[in-house]
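**Student:** The data blocks that follow each hold one structure.
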Structure 1
Amino acid sequence: MKNKMILGKSIEKWKEEYPLLNKLTSTEEVFWTNPKYTKFEEAIRKITLTEKDIIDAEERLERFASYIKKIFPETKENNGIIESPIVEIPTMKKHIEKSFNQNIFGDLLLKCDSHLPISGSIKARGGIYEVLKHAEDLAIQHGMLTKEDDYSILDSDEFRKFFSNYSIAVGSTGNLGLSIGIMSAKLGFKVTVHMSSDAKKWKKDLLRSKGVIVVEYESDYSKAVEEGRKQSDADPNSYFVDDENSKNLFLGYAVAASRLKKQLESLNIVVDQDHPLFVYLPCGVGGGPGGVAFGLKLAYKDNVHCFFAEPTHSPCMLIGSMTGTHDKVCVQDFGIDNITAADGLAVGRASGFVGRTLENLLSGVYTVNDDQLYVLLSALADTENFYLEPSALAGIPGVVDLFKTEAGEKYLEYNNLKDKMKHFTHIVWATGGSMVPKVEMNQYYQYGITLSSLK
């Protein structure tokens, strides 16, 4: 590795310019705050996406609600709108304070995208939205549908036969593949999910049981995406869902913000200059957390602070954002192996589109080691009876790091937040877990208990 050149510079030179790389390449946990973070009004001028784009996405999901309600009975209660609850987790908060020996100022809530209907993860937002948008575009283009129609008509042999002439493909570490696969197959599309080596077997089995073609790769996520894109491009009737660059995925995730705003209002939680909001989002390639963060910044501007969480072995967004190189480098360039139990976050190269869009809006990125994820998994199960997959626990350590690290303390000082700490609201975004088979979840839980006893 010593003599390797990355974008014309040696690793030693990179480390000299960005000293934090020393810890990152040693896979140590770090908490990085973004020096390019600026006021919302200044940052938004550089971004072409607007609130109008998110409203358009929200309206599209509302048009599909009658169809969703009809084919997925679990969405009936919410009238076909795919949404998750938000809950306070006070017992977990006390546990974290004791375990990390650190006061957590303000209230701690869990946004349960782990329990989103249909595919049980945050990907049920962006993934399902992109499939629905493609289906709508095709049906309107061929004169089979108008925006004024009741979209429940899509649940018919006529539409399934029509969509069977078209294919959808995606590369995934697991959860995006589930959402794309389940939704596409239901509509009638031929669908292929290209899965990386770290994707869990149960996710592959579930997709196959829905009639989805699953192609497995021995290498990581980037290879699955590359091959999926190549095969899809060869077929004019195939549509590739590009997790690395898709604006549609991004907008599907961004819709979460306006819905969260309503949920917080219903809980009488105020977000303003004196009551700041901090949101901690597990990050893989960046589309999910990026879309949510973008939506939140539009909704709350400078009163919300978004932090991404990555595994210590897959800190692609942190390296890309810190160095400003985004998708031009990957973690493997720096000798980091990209092997983690947090399968949804096992990504070596971040989305350049997301990195550049959030360049001045993202507050920071921190890393978490795998053992910590398991320990927190069993703790959350014991304290609040919520069972998440390992990657979904990545949000929690950020709440501690904000107060416990020097970088976190400086961030609070620099942004004049120190005197408002009692009025903070912290939201940990739980990104997946409700569809994990019980046997597998029990193994995660027991492993977390074992690691806790060794502490």
Structure 2
Amino acid sequence: MIDAMPLIFFVTVLLLLLMGFPVAFTLGGASVIFGAATFGLDFFNLLPLRIWGTMNNYILMAVPLFIFMGVMFEKSGLAEELLETMALLFGKLRGGLAISVLVVGAMLAAATGIVGATVVTIGVLSLPTMLKKGYSPEVASGIISASGTLGQIIPPSIVLVLLGSILNISVGDLFMAAVIPGIILVLLYLLWLIFLAVTKPESTPAMPKEELRDFVGAEKFKRVINAFLIPFILILAVLGSIFAGIASPTEAAAIGAMGATVLTMFRKKFNLATLKEVALRTTSLTSMAFLILVGASAFGLVFRGMHGDRYLIELITSGGIEAHHFLIIVMVIIFIAGFFIDFIEITFIIVPVVAPIFVQLNLDLLWIGILIAINLQTSFLTPPFGFSLFYLKGVAPPEVTTKHIYRGIIPYVAIQLLVLLIIIIFPDIALYLPKLITG
């Protein structure tokens, strides 16, 4: 019966979450009840120390700073200029608008790392235009939703910061390991768009020549430089300082937050109202994440106090399950969980439970972190609770239905799963860059 308690506790939490109770309060409340029942009043001496230790984590300070950077960058208006320029640059090609959305999505991912902001920004700016130019609703909504989720894997990604903290591995190494898988994902998205342009040209038309008439010569060069150069400087300041070993991820996040603020000032979009709105959104998003983190800390304390991690390790080893079989099982569980609960909940509930088992099975946690991050990215696209789909539906014109969006994302979920399989089979793809840079 004692061995069954961790399982009962874990299943109880999952059932409460699936019933729709708030995540933070479910994790915290269930942990307090089970903790008090199992350990008595001493539990209330341990819990504050555990929470304080978590909230005092230097790495997690990067989360609000990256959020601030992303929200401030959004306010600079550069995303709109970048999208307009890319649309003109690729406009002559069939599928050019869709390619421009992909390029901008990748750049915003590297400059902000916030999926919601990217999907909403691109959706508002490009979806009506794409529909007006003759794009099918499925193609348009699919590439916008998928491009917006690139912020989950392309650094600086908030989920990579959280995974680094939970798995107790270097966030800088995770950022480096995510670069090549992120590029592969973008290239496969691009190949899919080219395939659509060849096989279904009517669904991916080119822009009319008259709209591209003024986009030539010096004007073209000037717009491309302005659109690319400023975001590139911000990306270089953040990621370059981490990869070069000049700054830690938290310090680089502070550089990014300051850089995005200066950028907004440079574009004359900065004022007290903007600062207030950015501060409020940053506080709201950070509070939500950290409230869940507090509940997850309580959950981890109780689960490990019940020796749940030992119980699972014994269960796996006694059952003769091999390391890669266990990895596949965990990946399937995370993928299925992504249909029903959000990536933060999966990160804080499932990952701490399986991490000790991965260590016991001698699997590289850096590789595991990248696999989990790619898998979590699909949770933004899988109905019924894919947040990227919700964000896009919220800003989409009435003629774009939920059915259109659901059909549009199917190829991109398949591509993400393909990349996940590729990284499972060839782990050196993820590990090459960290080994190259760190020696």
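Only the coordinates and a few stated rules stand behind these numbers; no lab work does. The structure displayed is predicted, hence computed values, not measured ones. Cβ atoms are built from the backbone, for glycine too; each structure is taken alone.
**Student:** With helix-only ellipticity at 222 nm (-39500 (n - 2.57) for each DSSP H run of 4 or more, over all residues; to 500) coming out at -14000, pick the structure among 1, 2 it was computed from.
**Tutor:** The read-out comes from structure 1.
**Student:** Comparing structures 1, 2 by FRET efficiency 1/(1 + (r/R0)^6) of positions 87 and 279 (r between Cβ atoms, R0 = 25 Å, to 0.05), which one has the largest value?
**Tutor:** With respect to FRET efficiency 1/(1 + (r/R0)^6) of positions 87 and 279 (r between Cβ atoms, R0 = 25 Å, to 0.05), the highest-scoring structure among 1, 2 is 1.
**Student:** Of the structures labelled 1, 2, one was used to calculate P(r) over Cα pairs in 10 Å bins from 0, in percent, for residues 111-222 alone, giving 15, 44, 30, 10, 1. Name it.
**Tutor:** Attributed to the structure labelled 1.
**Student:** So, one more: Comparing 1, 2, where is Rg/Rh (Cα atoms, Kirkwood Rh), for residues 271-390 alone highest?
**Tutor:** 2
**Student:** State the single structure among 1, 2 that was used to calculate Rg and Dmax of the Cα atoms in Å, giving 22.4, 77.
**Tutor:** It must be structure 2, since only it matches.
**Student:** Right, something else. Comparing relative contact order in percent (Cα under 8 Å, 6 or more apart) across structures 1, 2, which is largest?
**Tutor:** Values: 1: 21; 2: 27.
Going through 1, 2 one by one, relative contact order in percent (Cα under 8 Å, 6 or more apart) is largest in 2.
**Student:** Among 1, 2, considering only FRET efficiency 1/(1 + (r/R0)^6) of positions 15 and 231 (r between Cβ atoms, R0 = 41 Å, to 0.05), which has the greatest calculated value?
**Tutor:** Sorting by FRET efficiency 1/(1 + (r/R0)^6) of positions 15 and 231 (r between Cβ atoms, R0 = 41 Å, to 0.05) in descending order puts 1 first.
**Student:** Of the structures 1, 2, report the one carrying the highest value of distance in nm of label points 7 Å out along Cα→Cβ at positions 31 and 431.
**Tutor:** Greatest value across 1, 2: structure 2.
**Student:** Figure out for me which of the structures 1, 2 the number 3.0 belongs to, where distance in nm of label points 7 Å out along Cα→Cβ at positions 79 and 247 was derived from the coordinates.
**Tutor:** Working through the options, I get structure 1.
**Student:** Hey, Rg and Dmax of the Cα atoms in Å, for residues 95-334 alone derived from one of 1, 2 reads 21.8, 70; which structure?
**Tutor:** So the calculation was done on 2.
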